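In what follows, structures are represented as structure tokens.
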Structure P
Amino acid sequence: MIKKTIAAFFAALICTTALTACNTTRGVGQDIQEGGSAISNAATNAQQ
């Protein structure tokens, strides 16, 4: 009984960690994309 409870707890912990990591990774990706857009816009403005 205790082993099942411990296993369920760790399974929930792993799922929560995975979902949080995905959300964080998405945010980092958006930040990098916005940074790339800013650099691209600056380069375009410098050429004009």
Structure Q
Amino acid sequence: MIFRDSSPITDPRQSGKTTLSKSFFPYKQYISLENPTDRNLALDRPNKIS
């Protein structure tokens, strides 16, 4: 398993998680695992997400 620097943010829907993460870490890549394509890629081939 490959470990990367990541920080999951959980909270109710539409509570500002995306806004918070993008404003605090504008230089980091943002991936939403709600998108089935991104979620499946993360599960099947995590090394392709970087």
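For the read-out percent of Cα pairs over 12 Å apart, a value of 69 was computed from one structure; give its label from P, Q.
For percent of Cα pairs over 12 Å apart, the value 69 is produced by structure Q.
Looking at structures P, Q, which one was helix-only ellipticity at 222 nm (-39500 (n - 2.57) for each DSSP H run of 4 or more, over all residues; to 500) calculated from, given that it came out as -35500?
Label of the originating structure: P.
Every number in this text was worked out from the coordinates using simple rules, so none of it is lab data. Everything numeric here is computed off the predicted structure, so don't read it as measured data.
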